[in-house]
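Q: Structures given as structure tokens follow.
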Structure P
Amino acid sequence: MKLAYRGFDKSGKAVSGTVDAADKHEAGELLLKRGVYVSELGESKAGAVPQRLKTGFGSGKRQDQLAVFLRQLAVLVATGTTLVDAISSLERQQKEGSPWKVVLTAIRERVEEGVQLSDAMAQHPGYFDGVCRSLVAAGESGGRLDVMLQRLSGFVRQRVKVRKAVTGAMVYPCLLIVVALVVTSAMIGFVLPRFEGLFSTLGAELPPTTAFLMIISRTVRTYWYAFLGGAIFGPAILWWWLGTEPGHRFRELFALRAPQLGKLTKGFATARIARVLGVLLEGKVPMLDALRLTGQSVGHSSYARLIAKAEEAVTRGENVSATLSDASLIDPSACEAIRSGERAGQLSTVLLSVADHLDEDNEVLLKTITGLLEPLILIGLGLVVGAMAISMFLPLFDLTSAGGPH
């Protein structure tokens with residue numbers, strides 16, 4: 001079938017077009033051979049926009065399932081259990097009819113037919129990406145499948161740990177923001193109208209801040225349907241726009257340049273590159289293939305272009321560290337460590353060590369940022385509620401002063 005694609009070449013230039021292939025996986029492989037790094041791929045239809053490729057090991061639930069599967073499979077294979085029996089054992093543990101069990105059943109059947117495990121995994125790219133399949137293939141060819149599965153299991157578990165750390169750190173700040181919005185909306189919609197009726201009865205002259213709040217309250221109550229529609233459809237429209245090409249570019253640029261967030265983005269991206277490349281090289285995957293797979297798994301176009309330049313440099317016989325010395329994307333200390341690893345012939349070991357250190361630093365930085373966000377949100381909420389309360393009671397204070405003894 002004909003598939004439409006968008007991406008960029010090794011020089012970083014944006015390219016697009018169509019390619020004839022049996023499926024998306026084959027199309028991706030064909031385009032990679034042509035030197036095209038795909039960002040979007042989908043069926044070629046009039047007016048259709050290709051879907052953006054998902055990098056990594058799919059959704060969070062799939063990563064969790066994959067981490068458990070690889071760990072258990074590594075243990076079973078290491079104890080001498082045949083591959084078919086091991087997969088069959090793990091298959092029986094799954095809930096009947098679940099998508100994951102369907103995947104395991106298909107893989108087991110393919111392995112029973114004599115197909116390599118890595119080739120069977122290739123039929124399910126949503127669960128097993130190029131990094132996973134390459135390491136499994138390296139283990140099969142070297143007779144070290146259990147070792148590679150164990151190594152891959154640790155790699156996926158680390159990624160799950162990072163994802164959960166980010167998600168967990170953002171729960172409380174997001175909860176505070178929701179509470180702040182609910183409290184502010186309740187005061188504007190229900191509390192302020194009661195005070196407005198009281199002030200009208202008393203005939204009090206309202207201070208400017210109080211009058212301004214009353215105008216806001218009346219506007220919200222009069223056009224409540226517009227505000228409700230904006231609250232519902234506004235985030236949905238923003239989410240849709242962020243999924244488009246301009247929105248995706250804006251999101252990447254904002255993530256790199258925003259204060260503190262840029263540092264965190266750079267740290268996580270560098271750690272991911274170091275870990276993926278280190279695991280692949282440790283698994284005896286050739287450097288060019290390792291760089292290609294790393295570029296596919298990065299998930300950020302700026303870093304994907306950087307890896308593409310590194311691949312091009314390696315093709316010319318240059319060192320990886322020479323290309324990765326971009327201080328705007330890669331931390332200089334990480335680049336220096338990579339350069340030392342190249343000189344010592346221990347690049348994979350150094351990369352994994354760098355990834356471990358960066359993950360620790362990123363976790364500390366993430367906790368610091370969220371730790372700063374929480375009091376800032378609370379202070380903001382306190383200021384808003386306090387300002388509203390003072391504005392409501394000011395007219396009452398004026399009336400009390402006017403009616404008191406002279």
Structure Q
Amino acid sequence: MRILTSDPTAARPRDAITAKAKELGFPVIGFTPAAPGPGDRAHLDAFLAEGRHGDMTWMAETFERRAAPTAMWPEARSAIMLGVPYTPENDPLDDLEQRDRGVISVYARGKDYHDVVKKRLKALARFVAETFGEEVKVFVDTAPLMEKPLAARAGIGWQGKHTNLVSRAQGSWLFLGSVLTTLDLVADAPEADHCGSCRACLDICPTDAFPAPYQLDARRCISYLTIEHKGHIPAAFRRAMGNRIYGCDDCLAVCPWNKFAQAGAAAKADAALAPREGLAAPPRLAELAALDDAAFRALFAGTAIKRIGRDRFLRNVLIAIGNSGSRDLVPAVIARLEDESPLVRAMAVWALRQLLPDSEFASLKERYFEGEPDPAVAAEWLDSGAS
């Protein structure tokens with residue numbers, strides 16, 4: 001039997017669902033109608049019209065389903081929004097000073113959060129289905145569902161000027177998941193925007209990826225460039241990447257609300273998402289540059305990093321080496337000049353141009369350039385100077 005929101009007992013399912021969610025490892029929960037939010041469709045349409053999604057063509061292909069939860073599942077009545085904190089113990093901005101090491105975004109240092117969160121979501125969905133006899137569907141960043149606007153309407157937080165969700169209790173370090181259901185549930189009040197006049201997240205961005213507050217151009221975002229972008233990273237952004245080799249946490253880490261979150265016990269990271277051995281501290285670039293495909297897969301098995309593949313990962317590593325200023329890393333780069341991947345070879349050339357004087361670079365060019373079959377790699381050899 002469906003429980004209607006006009007029934008005074010309608011709050012009881014919320015209590016039961018909330019208790020079960022916390023038992024399963026969701027300390028953050030909110031409820032909102034599975035309805036399109038005001039401005040969601042227009043905002044997404046403008047983002048796509050500007051081409052700010054870059055290579056993420058799936059965003060345009062799924063536009064109609066993405067624009068509203070009920071466009072994807074018309075029978076849905078409520079969205080149960082869940083949050084799992086992954087607050088780092090140390091400030092990830094400090095890692096940027098270790099130029100001989102590669103900085104991996106905090107969220108990707110442990111088990112793939114999709115797997116961890118989805119398992120819990122399925123357990124909660126099963127509880128809802130069995131207890132209330134209603135249909136359910138679970139989502140964790142793998143379907144055309146705009147989870148951040150839904151989470152804001154469910155009172156979990158608000159979308160900050162960096163476009164990510166900010167929580168007064170958890171700051172910017174929060175994984176989101178959702179359960180859509182045909183069960184009618186009393187909604188929580190939306191969270192207000194508490195960014196005020198602060199623009200720390202906008203000002204710290206290394207690549208000026210925010211055209212305006214609350215707007216993101218993914219094509220300039222280091223997270224997009226190092227993860228979603230499949231080809232050669234534009235030369236204009238390589239220097240700004242520094243030693244970031246998978247994602248970027250700058251706009252999240254600088255958020256003042258993190259200070260309040262870190263002061264509370266609720267902000268402690270979930271143990272299931274703790275950094276794995278070898279990734280708690282930034283790994284050495286020289287060791288990463290030596291990875292073949294099998295070693296890459298073994299090192300990053302079960303993490304989000306594995307999905308981008310060895311070649312794109314080494315592309316990022318070699319850019320970081322080029323930015324390191326360390327001649328000690330030159331041998332690791334030279335070893336990649338004969339790599340099977342043109343993407344890797346091209347960034348090896350770029351890195352050497354940054355690290356070596358012209359005479360030494362010219363000597364390597366004489367040895368390796370002739371017969372280079374890939375135009376992009378050849379173009380790096382022929383480039384007249386550092387980017």
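Read-outs throughout are calculated quantities, based only on the coordinates presented, and are distinct from any laboratory measurement. Not measured: the values here are computed from a predicted model. Cβ atoms are built from the backbone, for glycine too; each structure is taken alone.
Q: For distance in nm of label points 7 Å out along Cα→Cβ at positions 109 and 277, find whichever of P, Q sits highest and give me its label.
A: Numbers: P: 4.1; Q: 1.7.
That would be structure P.
Q: Please state which of the structures P, Q yields 16 when relative contact order in percent (Cα under 8 Å, 6 or more apart) is computed from it.
A: The read-out comes from structure P.
Q: When Cα Rg over 2.2 N^0.38 Å is calculated, the result is 1.30; to which of the structures P, Q does this value belong?
A: Of the structures listed, the value fits P.
Q: Match the computed value -24500 of helix-only ellipticity at 222 nm (-39500 (n - 2.57) for each DSSP H run of 4 or more, over all residues; to 500) to one of the structures P, Q, and report its label.
A: It was calculated from structure P.
Q: With FRET efficiency 1/(1 + (r/R0)^6) of positions 181 and 365 (r between Cβ atoms, R0 = 35 Å, to 0.05) derived from the coordinates and found to be 0.80, which of P, Q does the value describe?
A: The structure behind it is P.
Q: Given a value of 3.2 for distance in nm of label points 7 Å out along Cα→Cβ at positions 301 and 373, point me to the structure among P, Q it was derived from. Don't skip to the end; give the middle numbers.
A: Working: P: 2.5; Q: 3.2.
It was calculated from structure Q.
Q: Looking at mean count of other Cβ atoms within 10 Å over residues 157-164, point out which structure of P, Q has the largest value.
A: Comparing P, Q, the top value of mean count of other Cβ atoms within 10 Å over residues 157-164 belongs to Q.
Q: Taking FRET efficiency 1/(1 + (r/R0)^6) of positions 101 and 349 (r between Cβ atoms, R0 = 35 Å, to 0.05) for each of P, Q, which is largest?
A: Q
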